[in-house]
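Student: Below you'll find the structures, each written out as structure tokens.
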Structure 1
Amino acid sequence: MKVTAGSELAGLLKDADVAPLVLDTDGERYRLARIPKEREGIWAGYDPGKVLEALRKSAGALAGVDRRRLLVDIRAQRSQDTRGRSAS
């Protein structure tokens with residue numbers, strides 16, 4: 001839905017910069033908040049069909065891997081501290 005700059009709705013949306021707006025219609029409530037521009041980019045070019053295709057192509061990629069050993073390795077990696085983030 002495009003909102004015309006300078007419209008009454010556009011003015012109300014400026015309030016969403018400060019705190020989420022709560023819209024109420026017939027007792028149903030909705031929260032509306034501005035999405036920061038830097039977060040918009042994560043969905044740019046997202047194509048669910050391509051994701052499904054990639055998942056199908058990856059089927060069997062771990063065939064022959066020792067499942068028990070893989071899980072042990074993952075657990076060991078997760079227990080290690082990283083810069084700025086403690087494992088505990």
Structure 2
Amino acid sequence: MITLFQREGCPYCQPVRLLLTELNITYINANVTKPRNERTELIAATGSKFIPAIVDGDVVIPGVLEDNTAVLAYLREKYAVTGSAT
């Protein structure tokens with residue numbers, strides 16, 4: 001199961017949550033604190049203090065400052081239904 005490290009007020013996290021919902025993916029929502037130096041669980045899991053970040057089994061997509069493109073690309077590539085008319 002995917003774990004999404006995020007914060008509700010983060011504008012880069014919202015598109016990731018929306019895509020997970022759109023793709024009908026069940027995930028664990030791990031909310032992190034706003035102070036980056038207090039994100040010990042996130043840092044231990046991903047090696048990064050930035051969000052959004054995901055852990056999907058052995059795959060870790062660490063967060064990058066003010067960027068969600070790697071996380072979105074991974075989810076689309078791995079979980080998007082191919083051959084759809086959308």
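Please treat every number below as a calculation from the coordinates, not as lab data. As the structure is a prediction and not an experimental result, all values here were calculated from the model. Cβ atoms are built from the backbone, for glycine too; each structure is taken alone.
Student: Name the one structure among 1, 2 that distance in nm of label points 7 Å out along Cα→Cβ at positions 19 and 67 of 5.0 was derived from. Spell out each step's value before the answer.
Tutor: On the way: 1: 5.0; 2: 1.4.
Only one of 1, 2 returns 5.0 for distance in nm of label points 7 Å out along Cα→Cβ at positions 19 and 67, namely 1.
Student: Further question on the same structure: For structures 1, 2, which has the highest computed value of distance in nm of label points 7 Å out along Cα→Cβ at positions 43 and 75? Don't skip to the end; give the middle numbers.
Tutor: Numbers: 1: 3.8; 2: 2.6.
Sorting by distance in nm of label points 7 Å out along Cα→Cβ at positions 43 and 75 in descending order puts 1 first.
Student: For mean count of other Cβ atoms within 10 Å over residues 11-18, which of the structures 1, 2 scores highest? Kindly include the intermediate steps, with their values, before the conclusion.
Tutor: Details: 1: 11.2; 2: 16.2.
By mean count of other Cβ atoms within 10 Å over residues 11-18, the leading structure of 1, 2 is 2.
Student: Quick check on the output: 3, 16, 28, 27, 15, 7, 3, 1, 0 is P(r) over Cα pairs in 5 Å bins from 0, in percent, derived from one of 1, 2. Which one produced it? Let's see the in-between values first.
Tutor: Values: 1: 3, 9, 9, 10, 10, 11, 14, 9, 9, 9, 5, 2, 0; 2: 3, 16, 28, 27, 15, 7, 3, 1, 0.
The read-out was computed on structure 2.
Student: For which of 1, 2 does relative contact order in percent (Cα under 8 Å, 6 or more apart), calculated from the coordinates, equal 11?
Tutor: The value was obtained from structure 1.
Student: With mean count of other Cβ atoms within 10 Å over residues 3-10 coming out at 18.4, pick the structure among 1, 2 it was computed from.
Tutor: Numbers: 1: 9.4; 2: 18.4.
The correct label is 2.
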